[in-house]
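Chemist: As structure tokens, here come the structures.
Readers should treat all values here as calculations from the given coordinates under stated rules, not as data from a laboratory. Values in this document were obtained by computation on a predicted structure and should not be read as measured data. Cβ atoms are built from the backbone, for glycine too; each structure is taken alone.
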Structure I
Amino acid sequence: MHEHSFIQSILKDIQDKDNVISIDIELGELVGIEENHLRDHLFDETGWKINISLKKAKIKCPCGYEGPPTITERLHDMVIYECPACGLIGPEIFEGNKIKILKVIYK
């Protein structure tokens, strides 16, 4: 039930939860939850309108490659990725591994 930890992390940053109408979220491509799961579970918890935009990932590899990773597998709670240039699994991520609250609209 890893969805619960994602939802709780989002909710702890929202003030005046009872008066929220909608929320805009940026979901990183390498976060271990799929867009529909996040939307459905957050809606079930809150009843808010949930807008999610996806943020593409960017990595920096010791081989010198900088850019989007190759995603090799999506598991229930993690994303496995590698450098498309050298095949290194799990190089440094510098974009696309977070969930960000972009906007909250209140009543």
Structure II
Amino acid sequence: MAFETARDAHVAVGLTAASEVRFRQATEGQVRIIPTGDRPLLYAYSDAALTPQMLNEFSAGTLLLIVYGHIEYTDFFSQPRPNYVTEFCTGLVHNARQASEAQEACKGHTNLK
């Protein structure tokens, strides 16, 4: 069993999405119990307002979205309690150019520490 101790998740949007990916200190610090095998929900919020035009562009496959962040947790039964971090970063892409931008922005940020 693990205890989630913090989380942070964002959505970078548009032509500059890749340059906006910044891993920050967690802003949500509630402690949650994570039972073995559970998949807790995580909500990511856009750092910028999405306009109707942006939603149309995303639907048309021309707007890049990158979802990124991290979850911090500890092992309940270990003493001293270790701190673990899982980082995630992925692009919601529709073409090869966007895929390479998202891949570059996310390089090294989908892992367990």
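Chemist: Looking at structures I, II, which one was mean projected area of the Cα convex hull in nm² calculated from, given that it came out as 6.7?
Modeler: Of the structures listed, the value fits I.
Chemist: For structures I, II, calculate mean count of other Cβ atoms within 10 Å over residues 11-18 and state which one comes out highest.
Modeler: Between I, II, the highest calculated value is found for II.
Chemist: Additional query: Please state which of the structures I, II yields 15.8 when mean count of other Cβ atoms within 10 Å over residues 19-26 is computed from it.
Modeler: Attributed to the structure labelled I.
Chemist: Computing distance in nm of label points 7 Å out along Cα→Cβ at positions 43 and 59 gives 2.4 for which of I, II?
Modeler: Attributed to the structure labelled II.
Chemist: By the measure relative contact order in percent (Cα under 8 Å, 6 or more apart), tell me the structure among I, II with the highest figure. Mind dumping the intermediate values first?
Modeler: Values: I: 35; II: 32.
For this comparison of relative contact order in percent (Cα under 8 Å, 6 or more apart), the top structure is I.
Chemist: For which of the structures I, II does the calculation of distance in nm of label points 7 Å out along Cα→Cβ at positions 75 and 91 return 3.6?
Modeler: II
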